[in-house]
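Novice: Dropping the structures in below, format is structure tokens.
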Structure 1
Amino acid sequence: MTNKEEKKEIKKNLNQEYNQKDKKNNCIDKTIIQNLEDEYQKSKESVLNNKINSELEITKVKIRLENEINKCRNFSLEKIILDFINIVDNVERAKETIKNNKEENYIKIKNQLSSILSDLNNILKIFNIKKIDNIDVLFDPSVHQAMCMHYSNELEPNKIVKVMQPGYILNKHRLLRPAMVIVSKKENKK
């Protein structure tokens, strides 16, 4: 072999080696690229999931805060309203005391008390307060407090016979005061 041929052979061998290394490196590069792309996808999915979870949590917190604000708004006046209800009770008692008196002064007072009661009841409506004073309805321990029993076979059992003191509900759900009632009960014959 001549020098030229040797050089050619060496060059050929080097080229083959280089091509093999290049192919090998190419495979390694492809594997690395694929791994990096996989990691990128996983990271992208993780970031997206974190974003969705964060937005969901923020929405839950907003809803919870709105509910708390509504509760505070709805029930913050509870103490004042209870005191106000006592005034309504006193005006109703005063009106009841003079209702059968036919003297002119009492009639004027009764009319004034009726006017005051009307104004007070309008205020209760503004604050979404419902009065519990129905008779001839079934006793409901969630809104009624039985003060005594009325024994009779003529009345259906467990019905409200008389309301001794009306109860009040705030915003259809919050019991401010139960209605004090007399409840019917079957008479036991011995």
Structure 2
Amino acid sequence: MKRIINLSLVVILLSFGGCQKEIIEFNDNDKQPTTVPANSLFANSIKELTDYVSNINVNVNTFRLWSQHWTQTTYIDESNYELTERNINGEVFDRMYARVLRDVKESRGFVNADGSLSAEVKNSQLACLDVIEAYAYSILVDVFGDVPYTEALMGIDNLSPAYDDDATIYASILADLTAAVTT
């Protein structure tokens, strides 16, 4: 028994002696980057936006019902603009704010911080981001009317953003699109 204990202690000491201080570097996963490039965020915002707009699932996207391109025969609540039974509105709100507009905001920050871009390229990328942002906000205003706009996307700094008037948002969207076209 004493021999087994001594042998176990020797094995444990040898295994600890083989450890190096740099063992922490093995925890880095090369396939999961810690920072995301602006183009990836921009591409993801476009993907999320087009996935939502082109989604044919009436549990997610009800625009085809509202424009009367489609109709329902069994569950006619959404066709009759009654959205109280299910949280389809929440899908629009969450997808636009949490996926599309958040990625646009983060991408804009990376583009502005990138010193290697020329002024023309930076202005072009910011104009593209403005167009996607305007389209996402236009969908939100079309569905909900008044939505958070000026205080939106502040994260933990503002958990209860003020709702802006829809006419003010539309005017701001048009001004942003005009500025994006002229750049």
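Novice: Between 1, 2, which one scores greatest on distance in nm of label points 7 Å out along Cα→Cβ at positions 38 and 150?
Specialist: Once distance in nm of label points 7 Å out along Cα→Cβ at positions 38 and 150 is worked out for each structure, 1 has the highest.
Novice: Shifting gears a bit: Have a look at 1, 2 and say which one yields 4.2 for distance in nm of label points 7 Å out along Cα→Cβ at positions 86 and 126, as calculated.
Specialist: That value comes from structure 2.
Novice: Work out which structure the value 19 belongs to, where relative contact order in percent (Cα under 8 Å, 6 or more apart) was derived from one of 1, 2.
Specialist: 2
Novice: Taking -0.65, -0.85, -0.92, -1.20 as the value of log10 I(q)/I(0) by the Debye sum over Cα atoms at q = 0.09, 0.12, 0.13, 0.18 Å⁻¹ derived from one of the structures shown (1, 2), identify that structure.
Specialist: Computing log10 I(q)/I(0) by the Debye sum over Cα atoms at q = 0.09, 0.12, 0.13, 0.18 Å⁻¹ on every structure in 1, 2 gives -0.65, -0.85, -0.92, -1.20 only for 1.
Novice: Related question: To which of 1, 2 does the computed value -17500 (helix-only ellipticity at 222 nm (-39500 (n - 2.57) for each DSSP H run of 4 or more, over all residues; to 500)) belong?
Specialist: Going label by label, the one that fits is 2.
Computed from the coordinates by the stated procedures, all read-outs in this text should not be read as laboratory data. What you see is a predicted model; the values in this text were computed from it and never measured. Cβ atoms are built from the backbone, for glycine too; each structure is taken alone.
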